[in-house]
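Undergrad: Just below sit the structures, each encoded as structure tokens.
Each reported figure results from applying straightforward, stated rules to the coordinates on display, with no laboratory input. In this text the structure is predicted, and so the values were computed from the model without any measurement. Cβ atoms are built from the backbone, for glycine too; each structure is taken alone.
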Structure P
Amino acid sequence: MKKQNLVCVLCSLFLLGLLSCETKNNGVLLEGRIIDSPTTEGLVTYSSDGNIFNSQMTSFEIDNQGTFLYATELDGESGDVTIEIDGIGYFGAHLVKGETLKMTLVKDGEQWRPQFEGEYADVNHFVNEFTQCFDQMLYWSPDPSESKSNVEYRQLLAENYEKVKKALETLKNADIREHYARMTESMNKWLTIRLIMDSCENDDSNYKLNAEYRELVKGIDVNDPINLRTNMAYTALNSLNTVDDTDAYASGLRLMQLTDSLVTYPALRTFMVQMIGQQCFVYSEGSGDSDAFIEKYIAWSAADSAFAKSQVAQFLEKQKSAQATQSGALAPDVNLTTPDGKTVKLSSLINGKFTYIDVWATWCGPCCKEIPFMEKLVVKYKDNPKVQYLSISIDQNKDAWLKKLEKDNPQWPQFILQGEDESRFSKDWGISGIPRFIMINPDGTIYDADASRPSDTKTTEIIDEQISK
């Protein structure tokens with residue numbers, strides 16, 4: 001989410017492969033070099049205030065000398081970025097307006113280590129340590145076979161927290177050290193809360209009633225900019241929301257009230273408009289009068305109404321797709337790509353069989369948790385010619401998908417959606433979140449456009465009923 005798993009982001013501002021190699025011109029803030037680079041591309045993510053919805057994700061090319069450049073306009077005098085390079089790792093850096101940071105990546109055993117040059121080398125070494133130790137993917141895995149226990153994750157977080165605190169001692173400037181000390185405490189709180197939430201989900205208990213959680217959210221200043229960066233501002237606001245969050249509209253209205261009464265930081269208010277829009281219109285639907293809620297939401301969004309209206313438009317498009325994919329309608333067709341690069345149409349695969357489709361991605365944890373249950377279904381019905389199973393990935397990183405297939409060796413057909421086919425497929429089927437499961441009748445009409453998961457016993461009952469006809 002990847003880190004990407006859950007955010008809405010803006011596209012790249014610059015194609016860095018076109019930038020001049022002059023390090024003091026054209027707004028170049030980072031000049032990197034990878035010794036014996038095994039890859040040719042990477043990604044820099046920058047957010048001026050920590051709002052993930054407004055993040056700039058900029059891809060860059062790595063030339064045959066292992067060199068890459070990054071340029072952008074910082075909103076302030078400085079800013080932190082994350083750098084993700086396939087096959088190498090995930091790093092952090094601190095950029096300063098008007099300065100070009102030089103960063104060299106050298107392989108040390110199995111790990112790649114960054115070396116920084118310049119006046120702010122100490123800050124960069126700290127930001128990299130902070131970024132790597134507090135990388136959320138360290139404390140959660142989309143692949144159940146690679147997951148640790150919650151206790152093990154808590155121990156790992158405790159160890160990394162101590163590493164970051166030790167790294168704070170290397171910062172020369174007292175003001176900078178104080179800033180990152182507060183960031184460290186806030187981020188450690190958020191990751192601890194995240195692990196509490198995961199534990200409570202496993203126990204089927206309400207995390208908001210957990211004593212440790214309640215202690216951690218106590219006294220949080222939601223208007224402190226640092227708490228927006230670490231997600232603690234939203235977490236603290238949401239802790240006051242006693243409305244059942246399974247009713248997105250009612251929960252959204254309560255969050256609006258809490259925002260009006262407690263939020264004075266403009267950037268946090270913008271974030272709340274975006275988060276409520278995502279929760280109510282993209283990832284879930286509320287109960288009751290959607291038109292009335294939409295009217296209230298857009299009026300409340302005020303200066304952020306453009307974003308609010310875009311969320312509503314996406315929701316209305318989703319509703320339109322739901323109407324077009326009702327049971328009995330002809331299943332929308334799409335081009336699918338096989339692991340060896342061949343293109344086939346979905347309609348050509350039905351072949352008079354009841355078809356169960358899994359729409360997923362390698363970075364989606366809930367998707368990967370369903371794979372073992374999908375495998376059980378495949379094994380259960382492997383000798384029945386009336387039913388078949390297809391998995392369709394929406395991964396943008398085809399290599400990650402191929403590596404997952406090589407690791408898992410699934411015994412049913414696998415496909416990936418690429419380019420415009422992915423966006424068209426999602427639009428046609430009204431898909432705004434995954435995993436998504438689809439059932440298609442033998443005649444190519446839709447049985448259920450939003451079917452039950454493989455882990456749901458209802459799925460087996462439906463399949464048994466359909467193949468008995």
Structure Q
Amino acid sequence: MRINIKFVVSFLSTIIALVMATQVIAQENAEFSNMELIGQHDLDGNGDGGEGLALQQLSDGRKILYFAHSARNQCLSIIDVSNPEEPVLINQLPSPAQGVTRCNSLGLSGNVLTIANEAQEIGMQPAGLWVLDVSDFDKVTNASSLDDLKMSFFDTSGEHSRGVHNVWFVDGEFAHIASGMPDFEPTNPKDDHMWVTVDLRDPANPKEVGRWWLPGVNKIDDCLPDCLPIRHDPFDNGYRPHQVFLHPDQPDRAYVGYIDGGAMIFDTSGLAKVRSGEAQTYTPQLISRVEFHPPYTAWTHTFQPMTDRQLAWSSDEATSDNCRDAPKIIWLLDIRAETNPVIVGTSPLHDNDSELCQRGGRFGAHNIHPNMPGPLYANLQNTTVAAWFNGGIRIYHAEPSPSNVPDVPPQIKELGFYIPAAPRRNIQKTSQMNNVMVGADGLIYGQERFNGGLYIFKYTGEVPLD
């Protein structure tokens with residue numbers, strides 16, 4: 001057999017060039033402005049950060065961080081962040097079915113910790129919501145599984161269910177989950193979650209008290225086929241809830257990111273009758289809906305109000321590497337007329353965005369800081385802090401309009417950012433910042449998606465982070 005020397009040389013040259021290019025794009029150094037990294041922990045090689053962070057203050061003064069994992073090996077890390085420069089890993093609890101289910105999201109109220117349990121595929125188990133007792137920290141420290149802390153498990157598994165993807169639990173009473181259910185069969189497999197309200201006032205006996213889905217996504221809907229939602233190829237990500245925010249200081253309203261369904265505002269006043277015992281169940285009532293898709297590629301992830309200013313942030317999620325689904329940004333909406341929310345701004349672009357698109361992995365918006373109640377969390381009414389995958393952690397400010405010009409929409413200004421160096425084992429050759437939360441002391445906690453684990457940042461800019 002004759003060997004074509006020119007071909008071999010050309011082939012080897014191409015391989016060498018690709019290897020060298022890979023080495024070049026690996027991000028070896030951090031990039032930052034008005035932010036500094038003060039602490040980091042790779043969680044002993046289990047640094048796959050999900051979308052769940054919650055703080056707990058112990059009676060001895062220690063501050064504990066509960067950290068949800070995105071993969072299907074570890075479920076939960078418990079970290080002492082009393083000294084943010086040197087966080088200490090206290091314990092790690094494995095996935096209840098390693099290789100099958102993950103614990104992407106969590107919610108903590110008082111001493112009750114809820115953890116989302118989502119299976120890799122429909123029909124797999126376990127799938128549902130874990131309800132854990134974390135009142136005895138010695139028990140938390142020595143636990144070897146979720147069962148050691150278990151108060152109950154709300155099972156949402158079924159033939160067409162993957163279980164719970166996201167949970168919002170902040171009031172000690174009701175958890176709001178994005179989940180499949182045993183009796184829910186979607187008209188399209190991409191629409192396999194609904195919003196379910198779970199009564200946890202007796203955490204040992206959780207029960208469903210409400211549910212909502214977009215008409216047309218459930219095979220039992222009377223309006224079919226006329227109400228089938230329009231599919232938008234090639235960016236058809238599904239009509240299902242991702243995140244539900246219902247704040248105790250505004251209990252009659254919920255703000256929901258509904259992926260291809262957009263950003264939605266609901267009247268949840270009916271929940272008060274469940275709370276008082278006048279009713280067994282309630283149904284959220286849709287007030288308004290803002291759709292970004294089309295013409296944009298959507299994936300509405302989070303809808304976070306700033307109630308003091310009657311504004312709201314809505315974030316997309318970048319779900320494809322190298323900006324194949326760009327742009328994925330943060331929107332600012334005026335919600336003074338809640339039946340007609342209006343887009344008034346978008347997060348600013350940067351001169352190097354095109355380079356970040358090609359640097360490796362995802363680039364674009366994802367989670368933003370949730371305004372959780374209580375003394376341990378920041379209640380941001382003028383700013384937001386966002387996880388931006390390989391764009392790091394970014395801080396945005398809704399600049400007030402000139403005082404002498406009424407009703408001028410605010411402008412979004414970036415106050416700072418921090419892009420960590422690529423964790424050593426990340427195949428993307430970049431860091432992929434997945435989630436973020438701001439403490440009452442202004443410290444910013446970030447989760448890296450694959451290997452970086454926990455990052456703790458400090459904002460150093462002049463404009464207040466408030």
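Undergrad: Comparing structures P, Q by FRET efficiency 1/(1 + (r/R0)^6) of positions 31 and 55 (r between Cβ atoms, R0 = 25 Å, to 0.05), which one has the largest value?
TA: The structure with the largest value is P.
Undergrad: Can you rank P, Q by FRET efficiency 1/(1 + (r/R0)^6) of positions 95 and 207 (r between Cβ atoms, R0 = 35 Å, to 0.05) and just name the one with the largest value? Numbers along the way, then the final one.
TA: Working: P: 0.45; Q: 0.85.
Biggest value here belongs to Q.
Undergrad: Starting from the value 1.7: which structure in P, Q was distance in nm of label points 7 Å out along Cα→Cβ at positions 127 and 319 calculated from?
TA: Q
Undergrad: Hey, helix-only ellipticity at 222 nm (-39500 (n - 2.57) for each DSSP H run of 4 or more, over all residues; to 500) derived from one of P, Q reads -13000; which structure? Please list the in-between numbers first.
TA: Numbers: P: -13000; Q: -2500.
Label of the source structure: P.
Undergrad: I would also like to ask the following. For which of P, Q does P(r) over Cα pairs in 10 Å bins from 0, in percent, for residues 87-366 alone, calculated from the coordinates, equal 7, 26, 34, 25, 8, 1?
TA: Computed on structure Q.
Undergrad: Let me ask something additional. Taking FRET efficiency 1/(1 + (r/R0)^6) of positions 111 and 335 (r between Cβ atoms, R0 = 35 Å, to 0.05) for each of P, Q, which is largest?
TA: Evaluating FRET efficiency 1/(1 + (r/R0)^6) of positions 111 and 335 (r between Cβ atoms, R0 = 35 Å, to 0.05) on every structure, the highest lands on Q.
Undergrad: Shifting gears a bit: Matching task: -0.55, -0.70, -1.41 is the computed value of log10 I(q)/I(0) by the Debye sum over Cα atoms at q = 0.08, 0.09, 0.13 Å⁻¹. Pick the structure from P, Q.
TA: Working: P: -0.55, -0.70, -1.41; Q: -0.46, -0.58, -1.23.
Checking each candidate, the match is P.
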